[in-house]
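Where a number appears in this text, it was derived from the coordinates with a stated rule and is not lab data. Note that this is a predicted model, so its numbers are computed, not measured. Cβ atoms are built from the backbone, for glycine too; each structure is taken alone.
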Structure I
Amino acid sequence: MIKPVATLLAAVAFAAAEPPPGYELKWADEFDGTQLDPGKWKLWLPGRRRDAINTADAISVADGKLVITTYTEGGKHYTGMISSEGIFEPSFGYYEARIRWQDAPATWSVFWSISDLMLLPDMGPHIGNVAASGNEVDFVEHREVDEQGKRMAGKANFTLHWDGYAAHRNGSGFVTPDLGLDEGFHTYGCEWSETGYRFFIDGKMLWETRGPVSRRPQMMVLSTEVESKLWSWSIPEGGYGDRVSSKVRFTVDYVRYYMK
């Protein structure tokens, strides 16, 4: 059963987020170095994906921030994805990231978690059994405009996907009110418990679910996708500018994971 929170909030100034009571910090990346920490992340799914090419050149770490830049050079579009696959794959807990969005038409950026079994074409023998097969939990995803070109920049999505991405696919989701999320950094959190998921922005819970719930270890992912005429309108004529001039930047101040 999907249960939206009754007190959907207007665009107000939120207090800094904190984990729910009883949680302790177990893992974090504050992005304090000058390059991606290979003990925590790796470039994920490099090469052609949708209407762009995933490349390490799109990933940078400086001034305490991770930045994924989406850009256009030589008539091709480039972006990046990183994951903790095979390095750190937790399950129940509280996940949190402090993020600034700078998306553009035909792009969307996401902080999410996914089971390795979701990557199989048919999910193996576990269709209908999310506990065994896992799911995709989009802790938060953001786009500049929707599929009709309507402005969405001040809002965010929370989404769950399960039973794969083909014939048996299932899912549910929630779109926040306009909270001014296109201005500055905001903190996004998700509590994944044995009974469901609760989604937070700047410490305020906006949506919760009561299953289905994965019981599998799952990797964390930070990504920007590019696909024209799908979920976020069309690629602008001329693209996004080169790697230096592009303003399409997914900036992450930190990622933290807490356990009870």
Structure II
Amino acid sequence: MNEVITIQNLIKDYYLDKQSIHVLKGITLLIQSGEYVALMGPSGSGKSTLMNIIGCLDTATAGEYLLNDKNISTLAEKTLASIRSKEIGFVFQQFNLLPRLSALENVALPLVYAGLDKNKRLEIAKEKLAMVELADRAHHKPNELSGGQSQRVAIARALVNSPSIILADEPTGNLDTTTSHEIMNIFESLNQKGNTIILVTHEEDIAEKAKRIIRLRDGVIESSETTEKSVKVQEEGVFTINKNVSSESEESLI
């Protein structure tokens, strides 16, 4: 497989009242096309900051970040916006659905910015809602949907531009246990179809659904290990990723 994300010695500082706050302190990381990765760590560990940089929502202070061999730090904002639109799908804990729009209209919204005509937008949106088994709720507004249904709409919206990478920030944080596992089954299905999945979670059982868990603490990678899920899939011959690698050994791969 090819590396879709190559990060080397990534540093992110914020400045508050002329004081520098070091959030990421030299992250080195490889994520290959088709991987399913969970980012874990306590509050303040830097996982959400790393996710934002991977998603081109923020930029690093120093270091190198290559996305599909593009050096993100050298790109103009217009180009970054295009990458966010075409190559990355975002799923958030709060769903971020527009309350006055139906599920179908929420899913179709990113296609407005892509310049597609209305009929084509709605056609694609219907296909994506069907993928998450929510075609029968297409004309319901967010206040008429359960939390799990709202998150399915958010996933369909993330898929509407057919991105290769899905970034999910605490996607089950507002859901009960049963619904959480249903949502995670959707991510697993997407990964089996070839999408690279990267999710942030505090929940160990949710992280175990991924095939690799990267643990951050105090702005550095503490460990990177494959999961039992990965071992099982490798044995079945469906998917193969690198064996266990620590943050130190990942650095040697670049």
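For the reader, a short list of remarks on this structure follows.
- Distance in nm of label points 7 Å out along Cα→Cβ at positions 23 and 119 derived as 2.5 - corresponding label from I, II: I
- Origin of the value 1.00, where FRET efficiency 1/(1 + (r/R0)^6) of positions 55 and 191 (r between Cβ atoms, R0 = 35 Å, to 0.05) was derived from one of I, II: II
- Which entry (I, II) yields the derived value 26 for relative contact order in percent (Cα under 8 Å, 6 or more apart): II
- Highest-scoring label, criterion being FRET efficiency 1/(1 + (r/R0)^6) of positions 151 and 223 (r between Cβ atoms, R0 = 25 Å, to 0.05), among I, II: I
- Entry that produces 0 once helix-only ellipticity at 222 nm (-39500 (n - 2.57) for each DSSP H run of 4 or more, over all residues; to 500) is calculated, selected from I, II: I
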